[in-house]
Structure I
Amino acid sequence: MTEPRIAIVGSAGTGKTTLAEAAAARLKLPLIADAMRRRLTEGLDLHAMSRADHRGLLERQAAGWAAEASRPGGFVSDGSALDFAAFWLANGYAVDDSGGFERLLDAARTAIARLDHVFLLPWGAIPLVGDGVRYANPWHQLHAQSVIEGLLDRFAPAGRLHRIAATDASERLDVISRLCGVAPGSSPSARRRRPMDSGSSPE
């Protein structure tokens, strides 16, 4: 059985990281971690960056994600290549650099076409909790979610975008398991490989 290539997407606070980690463990697949979350946890202050510097960071992280996702075998990703394009749009960077956005979007469309499943989590289904990393303003996240959903509706491969309505973590995990051909509560026999980090490309 071919290992699936999965992305779990949605705005901050929808439960992506929790679900991606659980899905990677159950399916015994490597995890592509959220590189931006790692950088923020390490102390990166986006407010201290210029618009050009932030655009450059997003470009490098998008390239890192694409490199990880192009490796042989399956994986579970906390986010997708289209997330970086969504951040550009949500921050108005496409106005600053339309050519850069076109390049970023073209690369994201190529990368997401290689995915077998894209699982979209809903905004507002679970409480948005401030953790010192994500923005805890629900309307900021609704804006981001709307852009992400719009790009996915337009560019995700036909039949591969799945909207998960469940709010319970175990129910969400069972949905992913069933669509990947694994009975809920069981796991495939494939040997788990080392986790991957989409921030591993040089910056």
Structure II
Amino acid sequence: MCTNIKANVVIVVKNREQGKSEQPDKEKLRLFFALWPDSPISGALHGLARHYQTQCGGRVMRAESLHLTLLFLGDISAGRLLQLKSAVAAVHGSAFSLTLEQFAGWRHNAIGYAAPTSTADALSALVLRLRSCVAEAGFHFDQRSFTPHVTLLRKMAHTPQAQPIAPMLWPVYEFVLVQSVTEMEQVHYRILGRWPLA
């Protein structure tokens, strides 16, 4: 009995000396990669959301929370965050411009969104590179086909037909890694990393 206790103590001490905890890392981070607009674009999108709220009802997304999701990972162990960042450091792409040209909605989840009418080649290539690097590093992610959109309204009472809007040009120079945190029954986003596009 005493021998086992000594062995356990030695293991714990060695773990501490090596910077490891004797307890497994159980903290989870809810993560996704995204394009994050600057203030002029997010302000314009927020104004568009308020305009369509009068027609469709629902809840307007906060200007500071607006984004375009590239890849949703879900819950990832906090201990793997550095590994994830290292994996996507290999993602290289060109800066490009994204044009949002329509407002539409999905009936199944009552979401209203702004979107391009077609997906830019540079955007598709960026998503493919992200998927490849993340998969090679052993991470799982949402495998559904990529549909670029920026959610503007939630819980809409009426789902509109897709309709044109004044084209909104969004220069894209980087992509970001974001943590979704729920506090006081409200979702907040924290940017954990940024990677420039040349």
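Data for the structure
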{"read-out": "Of the structures I, II, the one that -14500 was derived from, the read-out being helix-only ellipticity at 222 nm (-39500 (n - 2.57) for each DSSP H run of 4 or more, over all residues; to 500)", "value": "I"}
{"read-out": "For 1.2 (distance in nm of label points 7 Å out along Cα→Cβ at positions 29 and 69, calculated) the corresponding structure among I, II", "value": "I"}
{"read-out": "At a computed 29 (relative contact order in percent (Cα under 8 Å, 6 or more apart)), which of I, II", "value": "II"}
{"read-out": "Comparison of I, II by distance in nm of label points 7 Å out along Cα→Cβ at positions 53 and 93 - largest value held by", "value": "II"}
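Laboratory data are not the source of any read-out in this text; all were calculated from the coordinates shown. All values reported here derive from a predicted model rather than from experimental measurement. Cβ atoms are built from the backbone, for glycine too; each structure is taken alone.
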